[in-house]
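For reference, the structures are reproduced in the following blocks.
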Structure P
Amino acid sequence: MTGPTIGRLRVDGAALHYEVRGSGPLLLLIPGGAGDAASYDGIADDLATDYTVASYDPRGMSRSPLDDPQATQQVEQHAGDAFRLLELLSPDAPARVAGCSSGAIVTLHLLATHPERIVRAVAHEPPVVEVLPDVTEHRALLARVQGTFRRDGLMPAVAEFAAGLRRPGAEEPIAAEAAIELPPQAAGRAERTMANMPYFLGRIVPSFMAYAPDVDRLAALSDRLVLAGGVDSRGELPYRPAAFLAERSGTELVHFPGGHTGFSTHPAEFAESLRKVLSAWKTGGTAADLTGTPDLLPFG
């Protein structure tokens, strides 16, 4: 398959790099963490057989420079960027949107503020810890991480942050991929991700994880919201808000293959699960219709 079509969109305070593949109704994929448009390379071509698949580098990441490199970052502004992309790429029809991690936080705010532009929104493990009953503990974690970042630098802070996200008692994963020589495209993606880490940890994490979604508003929009978690993520911090919001909305938490980054570790299965979720609602089904499949298990 040929590569994506590349575009640039001028927004308030930044210029966004975006990529488009395929044809059909628009599916906007919102990256999370320190990732960029290439985060979804493993699933975009697959999904492009059914959709016009677009992704982008969020403002301040990779190829989307800020006018002011020191500008503070807010969920609302990032959701505004996603809205501008919807207006550009699907001006006459509502779109489908899927986001993972911090990209899922953007997805929640985009749905809450512009529901008329969205047919279906899939939020995979949005770490909106403000909705959790033990939020005080997580605020303390974020304060410690920021203190470590200022005092000891990036990698100790990343390690502390990662440890805080794991389920209690879980062992640190072995980074076997560190010994593997990556192909040039993947190596370039990894290099950009590492270059984005100081910005992500220093300015995205504090503001995004302090964001409190409008729970009642999301519950009222539950007919077009899919809350998702990884099969392997049960008990981990980013999983818990998705489960909480699904319960508050009276819907089922849909499980996708893998863990927090299942789109990267299980790309084919993740793409198929996303396609099934979108197709179920397109044809009038519900999450319950999918729970018999191994990739989409009911919450509980």
Structure Q
Amino acid sequence: MNKTALPSLPVPWQTWINDNLARGCEPATMAQIMVRDGKFEATLARAAIEEARSAGFGHLPAAPVLQPLPRIDTASNVVRTPDRDVQILAALRAPRIVVLGSLLSDEECDALIAYGRERLVRSPVVSESDGNTQLHAHRTSRGAMLQRAECELVARIEARIAALVQWPAENGEGMQLLQYEKGNEYRPHYDWFDASRPGPRKHLERGGQRVATVVMYLSDVEQGGGTSFPNVGLQVQPKKGSAVFFANTDAYRVPDPQTLHAGEPVVQGVKYIATKWLRERAYV
């Protein structure tokens, strides 16, 4: 089936999607059945189910449309941004994950840590019931939220990321500086917002979905502290100045369950990272 010119689903399958959503069936299971019995591509199945779920059960979903996404050109080993050459160390197509070398200089890493260290507080998570932030045992780091372009250093790094991923700087949230000491971790989670839940749905009003994430490593870690993707068996170890980029949705803006990831516990040393979330439109 051609991904760039998808036909509408046959009406019986459209009706089947709506009927099963109305019965409360699990979307992931429905997508598996569509792939197995209907011979649809998994991406199309998920997109059709998501469209029907967001539009209401009585609506027959139109064919999903390919959407622009942040992207990194991995055709060569180096991407040249206006102020720095960034190395491509590894790349995975699905889910889209790119490991980057030398995104930041050692001096930039040290300066960013020093700039935000005094503002660090215990890191919260977003409540699924009301969208407010709250402390949770699954996340034990300390963090500080930086405003977009709040100083020259931050603005310089954000402009570099925008050039690297070919995505407007205004579509990014402010950076989050994070510190993980011995034993600190962030258990497996998604960065995308689940539109079916009232809490995360509130956050979609400011810039839409989180379509991609950039995790920048500001320090080396003696042991532990990797960024793991358990569904695909990948773990990225922290290296000062390097980063990992991953797309949180597929090309139809459907959240990708393969992007489940975790900050593994630090065994020895201290890990500092800066996280940059990219939205589908301007973040205000």
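Consider the structures P, Q: one of them gives 1.8 for distance in nm of label points 7 Å out along Cα→Cβ at positions 32 and 128 as calculated from the coordinates. Say which. Write down the numbers at each step before the final one.
Numbers: P: 1.3; Q: 1.8.
For distance in nm of label points 7 Å out along Cα→Cβ at positions 32 and 128, the value 1.8 is produced by structure Q.
Can you tell which of P, Q yields -12000 when helix-only ellipticity at 222 nm (-39500 (n - 2.57) for each DSSP H run of 4 or more, over all residues; to 500) is derived from it?
P
Have a look at P, Q and say which one yields 26, 23, 20 for semi-axes √(5λ) of the Cα gyration tensor in Å, as calculated.
Answer by label: P.
With semi-axes √(5λ) of the Cα gyration tensor in Å, for residues 104-159 alone derived from the coordinates and found to be 31, 14, 9, which of P, Q does the value describe?
Traced to structure P.
Going by volume of the Cα convex hull per residue in Å³, for residues 144-263 alone, which of structures P, Q comes out largest?
P
Rule-based calculations on the coordinates, nothing more; no lab input. What you are looking at is a predicted structure, and each value in this text was computed from that prediction instead of being measured. Cβ atoms are built from the backbone, for glycine too; each structure is taken alone.
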